[in-house]
Structures are given as C-alpha cells and as structure tokens.
Structure P
Amino acid sequence: MKIRKAVIPVAGLGTRFLPYTKAIPKEMLPIIDIPAIHFIVKEAIDSGIESILFVTSKEKYSIEDYFDRNFYLEYFLNKNKNKEALDQLKRVPENVNIFSVRQKEALGLGHAILQAADFVGNESFAVFLPDDLIFSKVPVMKKMIEIYESKCDAVVAVEAVAREKISSYGIIKPQKMEERVYRVLDMAEKPPLKKAFSNLAIVGRYVLPSTVFDYIRNTKPGAKGEIQLTDALSALMTEHGLLAHEFEGVRCDTGDKFEYILAILKYASMQPALKAKLKKAIKKIF
C-alpha cells in the first residue's frame, strides 16, 4: 500500500525554549532563514507524501500560515519588482495538501496521534516528530517507506546514542535482518543503563498501519495521565511485529538548546558562502 499521508504533532508547549515560545511555536524556531518545521515538511514531500495533518493547538496558527500563500505580500513584492524576495517565498513547500486538527488537551504522543484517525482512515501512514531534524543524502522517511512496503510491518527509526543518553529514550532489543534493518524483539521506555537492551534509541520517524489506533485506544494512561505511543507500539510489536531502521544521517533535536545550535551550524555548513565565513568567525569567538 502506497504511503500517501503523514501526521505531524505540533501541539507541544515548547517549555524548554521559554520565553520565546510564550508567543511563537517552537516549530517556528529559525534555522537561519527558514523555520524548523520547513525541513520536516520538505522531507515528507521528498518521501512521496501527498497530504499532511498537523495535530495542533490554538496557539499554533502561524505554522499553518507559513505553508499558506500570502497574496498581499506577493502583490507588494511584484509591484516593487523585488524578484529576489519573491524567489525566497518560492522556497516554501506548496506541492502537498495541508490539514489540521486540534488536540484539545496535552495527553501524550499517543493521544496526539489518535486525533488523526479520521484523517488516516484505513491507510497506513507516516509520523514525523518535528523536533528531530535529520540531515541525510536520502530522506530517512523515504527509506522507511521502502522497508514498510517490502516487509509489511510497522517501522520505527532508530539511532545509536551515547551511554549517558540511553535513559532518555525508548530503547529496542534488536535482531538484525539486513544492513541497518532490525526485527524489534522488545523495547523499554527510558531504561536505566544497566537494564537497556542496546544503545539503539527510537527517534522521531514512524511508518504505521491504521490498526495502531486500536492499540492506542486500548492503552491506559501512565502516571502523568498521558497515553504513550511507545505502549501502543509494544502491543503492536507483540501481536504483529515491528521493524527498526538505523538511518544514515545527522540528527539534531531542536527541542534541545545545544542541538538546536548544532542544527543551525549543520545547515550553514551546507552553504559554501556561509561555511567559509563561519569557520573564520568561530575561531575568533572561541
């Protein structure tokens, strides 16, 4: 089955970036001249996605505005023959259908994904967590969709993380199937280092069947009253199987201040004019 739809949960409060996120969604944090969410939508389009649903909240209207046209601005720039600015506007992805639904309460990632049930219907779909920007030659989601279409099992993205970070992630027990593809035998959410199955952590990309909604509905809220996607995936894994793809590329968690800076530097390093200036400037700063 072709994967045509993607779900991107963007209802989070972004408390790690207060006070900025008091007024501006964290997904709109600039990576030099484009917002972080731009990279996520671009990866979705480059992976063959045709329709995207933002699971949002009332404070996040600027995300939808970014991917909409601003006819007054276009008129003004055309009138003033500002071709350079018009060319910059054309960088915003347009060849995808954008939808949104509000998550009225912050009840966990599983609950956020559940809001997409009507949008998804009976189709399999992709999920992108917007904090995770992944710089790679081949879009990570494109490769995951290929694996899903070949193996017919749900797929999660995994990354080898440092020992000190293991307790911050969902960790899998892997069984190697082929290069960078594993059968997930078990998983643990934020285990202590001594009890971790491996150093392979689940990060923000998923390809899931629509049946995952039934597992989410049957998932009991945790201690904080949140419904976790990991619990639903664990049940799905037990009954139907789950695969993991260890992607190639550089991931930056833009929800973390240090890695947000790294994302900016990585993007700058991909632009020759900026890279040369940046090398000189960093030597002076440090």
Structure Q
Amino acid sequence: MPASAKQIRDDLERRFGEVIPEIAATDAIDLLASMARRGSCRRFKAQPVGAELVKMLCAIALASPSKSDLQQRDIIVVNDPERKTRLVDLVSDQAWVKAAPVLLVFCGNNRRQRQLHKWRGHAFANDHLDAFFNAAVDAGIALSAFVTASEAIGLGCCPISAVRNQAKDVSALLELPDYVFPVAGLAVGFPEEKPSISMRLPLRLTVHEDRYCDTETSEAIDSYDAMRISVQPYAQQRLSEKLGTTDQYGWSEDKARQYSEPERLDFGDFVRSKGFNLK
C-alpha cells in the first residue's frame, strides 16, 4: 500500500514522542516514509542479495556529497568466505553479523589525495587533523546514503562500529594501506522481520534555532527516559554485576554505563600509524 503523509507523521511522533506537522503530498512520499520508519536490522533472511544490486547501491552511496569533491571514501565488499569469517570473528560480540548476506566496510581514504600531490608535483600543505576528519566524514556520508537507498527498496541494514574495536586487525585483513582506515562496517540483507522504530531524543533538545541552547537538557532527558522505560524498555542492564540494577533504567543510565568503561584506547595510535598527523 502506498505511503501517506499521515503515516509519516505517525511514525515520527512515535519515534520522537511529540507532535510532528503533517507534510504536503510529494512524489518522494515513499522514500520519506522509509526514512521515517527505519530501524536497524539484525535478523536477515537466507535470501541472497545480487552482486549487481550491491554495486548499484554502492554507486548511489558514492553519489552522495563529498567535501570539496575530494571523494575521500571507499567501500570494501567482503565476498571471500574466509575473509568474511575472519571479519566476523573480529567483531565477535556482534554474533548476528555472521548471518548477513552482504558485509561491507566503509573506509576513509586520504591516500588518493596525497598521491595526487605527488603525481602533480604540489606540496601537501594540510597534514593535520582535518585531513583525517574530512575522510572520516566523507565515509560516514556514504554509509548513510547506502543505508537510505537500501532500506528504500526493502533491504535491511545495520552499521557495525565494532570494526574500530580491532582497527589494526581489520586494516590488515582488508589490506588497507597508509591513510586508508575503517570507519564502520555494514550488514545488509532482506529483513527476517520488520525492524522496530527506535525512539529518539525530543527535537526540542536536538534541533536548535539560531544558537545552541541546552537549558532544558536535564528535564528533557528525564522525560525521554520515562518514555523509553514505558514504551521501549531495555531487555537487560549493562554492567549489572559491577553497577547493580535500578528500576529506572532508561536511555541516560544505559549510555552513561556504556561509556563508564574505556574502549578503543588504541584507536588514536592506530590512526597515527596510518600516517595521519592529528594535531
């Protein structure tokens, strides 16, 4: 059944917990509906996704915006069974990845830009943090575009940030040269079930007019926590053996617990080992 403006409004209100204006009719209604109701997919059908379709989606993803047309992002489609198994092992805390018909890794690539300077005889005058940042953002934009295009045609996706947990090993596995680094993986396939709509922070907290303002942050997060606990409670509490359990386990408690322990302490060293100057 074709999407409707009311369906989009209802899905967004369910996600943000506040009234969202209903948009006027548009030829892009189905795409907007797909984006409004999207959810991460971690259960896939055994149905394969054709190589031609994957290539087309890669092309669409790489048609997305790129800083100054520098095009500093690459996509690695991991097809080789042995290499895919090894990659899954490296993100072993993400067991569902193994069942994904398609596994991609989106990479930032500052290597080509530096090669251009060598080949054309011009100095590379921007050897600082921005060189890394631009490539990382470019890769993130392409990842987002791939997800949007895939879900618009009925595929399911879930990004895998855990590739950065073992960035050095992932880089070696994929034979990434200097100035090329993994930003995120992406599992893709036909959904086994309809992904749920994850609730998001209220727009009054994340959409600002003219200037940044967080005078209501604490109150807004308390309300958001209560809504999540009521509508979309967590199945389990992080680090319960260490931090105990609480009846009011909402989003803020979960995220504070998540980052109460260190992770990826070696990522900065890895990025520097790829040749980047992060000053």
Structure R
Amino acid sequence: MPAVRLRDASMAYGTRVLFEHLDLELAPGEFLAVLGPNGSGKTTLLRILLGLTRLAAGTAEVNGRAPRRGSPDLGYVPQQRAFDPDLPIRGRDLVRFGLDGHRRGLPFDNRQSRARVDDAIRSVGAERYAGAPIGLLSGGEQQRLRIAQALIGDPKVLLCDEPLLSLDLSHQQAVSELIDARRRASGTAVVFVTHEINPILPYVDRVLYLVGGRWAVGTPAEVLTSDGLSELYGIDIDVIEVRGRIIVVGSDESTPTEPGGHHHHHHDHHGAGHGHGTRSH
C-alpha cells in the first residue's frame, strides 16, 4: 500500500491554480523533496495530507485512508520559529505533546509515556538539553526536539515544512541525517518541503517540483535539468552541477539571499524560484 497517494489531484484558490491533475504514489520509506517558488502550493500540499485543506478535485490518501486531522499515521515537523525565551516549557514537554497533545487539558504522565518520550529524545540525540527551557535552546536544538515530537507516535508518513530554514549548515546536515536515518530504520515515508535541495540531495529518492500551476515528478536527475525546469518555468533555466551540488540559474538578476540571510546559498534552485516567483500566481 502506498504511504501517500494522490490521484488526479487539483488545487486552486479562485482563478489561481496551484496544481492540477497531479498523480503521485509514495512508497513506504521513500524520501520525496517538494520544490518550487513561494506560492506554488508546497505548504498547501502538506495541509491537504494533514486533513486541514480539501482538494478542489481528485483524491488524496495517507496509508490507504482519506487524510484527517490528528491522524496517528502522520508526523509533522513545522518550519523553524523561535520560541519565547520566557516560555515555561522544557524540551521534553514539547516532545510529550506529540504523544498526547491532541487531548484536552494537560498531558498525562505515566511510566510508559515517560519511556516513550525518553526514547524519542534519545533517537535525535537531545538528551543533554531536553530538560532545559525550550526558548533558551538554539534553533538546531529546537528542531531536533520538534523531530522527536513528530516521531513519538511512530508515524507512517513524516511531513516536513522547510525544517532547515534558518539553520546553519552543520545543523541542516544533522537534521537531514536524522530524518533519513528514521525512514531507513522504520520505513517511514518522508515528504520534505524545502527551498534548498542540496542539503538533502544525498537522501532524496524523488522530487516533486511545483511552479505556475504545472508540476513534474521524478528523480533529481530527471527533474532538475536545464530542459525540464525551462519547460516548467516557461523561460530559459540553466542547471549546473558543481562538486556534487546543484546550482540553478534563472537570469542575471535572480541571485536572492536565503530567507535566513545566508547569501552564500543562492546557488540553489531557490534562485530560479524567487527570480520568477510571480509565475506561480
């Protein structure tokens, strides 16, 4: 049974088409990167799988069933956002919310749930700081704990919404390796929305590229080509490989900085996406 299945799936807001007639089957343990410019429908796709948004047409399934809120089949790693330094929640409290946060009131605490929290924290290497207030931890430490929270329910599918955003290169690598190790050990399918393919390129099985209402799906070598992206964007795009990293150049002016301000990352496909982001509207 596919971990995720989309059949003839279409999504639009008014006259703005995000994608249409999208067919996709994701096998258990498969790592799918979802790429494309801002506004192209990447996060909307995650919301559809989470049961928060309905398709305009077609069907979506997660582990053989229609998506629904709070499904135990799903783990979700949100975008990195800073916590208030004064927030009176420890790292392990954040992880425990993944076990019972959907219940009303405070999470119950018993020996079995504590053991599961401990295991999840250990699996992401966060033992050293799990007892500290979450708001005092670094972005990379917080993301490790968010991954532990997402994995504690033993999900069949892990949905990641730009989990590397604002992390430095070493933390990007560590978080990517954690997610890859999980899917290899447990057969968890991964849907990984990102602006940057390079940190996860060693792990990606297939790419879904969304832009301007169009889409392409295949291996990175099949999708991330000059001809393929030029056809999707409707303009000339150059794809160059340098020392194992993919560089996408849309035009002379498309050299934006990363969201985190790290200008040295503009060598990614992000350049094409942001240089011509209006094409997605």
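All of the numbers you see were taken from the coordinates with simple rules; none came from a lab. Nothing here was measured: the structure is a model prediction, and the numbers come from that model. Cβ atoms are built from the backbone, for glycine too; each structure is taken alone.
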Study note, to complete from the structure: distance in nm of label points 7 Å out along Cα→Cβ at positions 91 and 227 gets 3.9 when computed on, of labels P, Q, R, structure P
**Study point:** Among P, Q, R, which structure scores highest (criterion: volume of the Cα convex hull per residue in Å³)
**Key:** Q
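Could you figure out which one of P, Q, R the value 0.25 for FRET efficiency 1/(1 + (r/R0)^6) of positions 27 and 83 (r between Cβ atoms, R0 = 35 Å, to 0.05) was computed from? The partial results should precede the final answer.
Working: P: 0.75; Q: 0.25; R: 0.50.
Working through the options, I get structure Q.
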Check your understanding: For which of P, Q, R does semi-axes √(5λ) of the Cα gyration tensor in Å, for residues 75-138 alone, calculated from the coordinates, equal 34, 13, 9?
Key -> Q
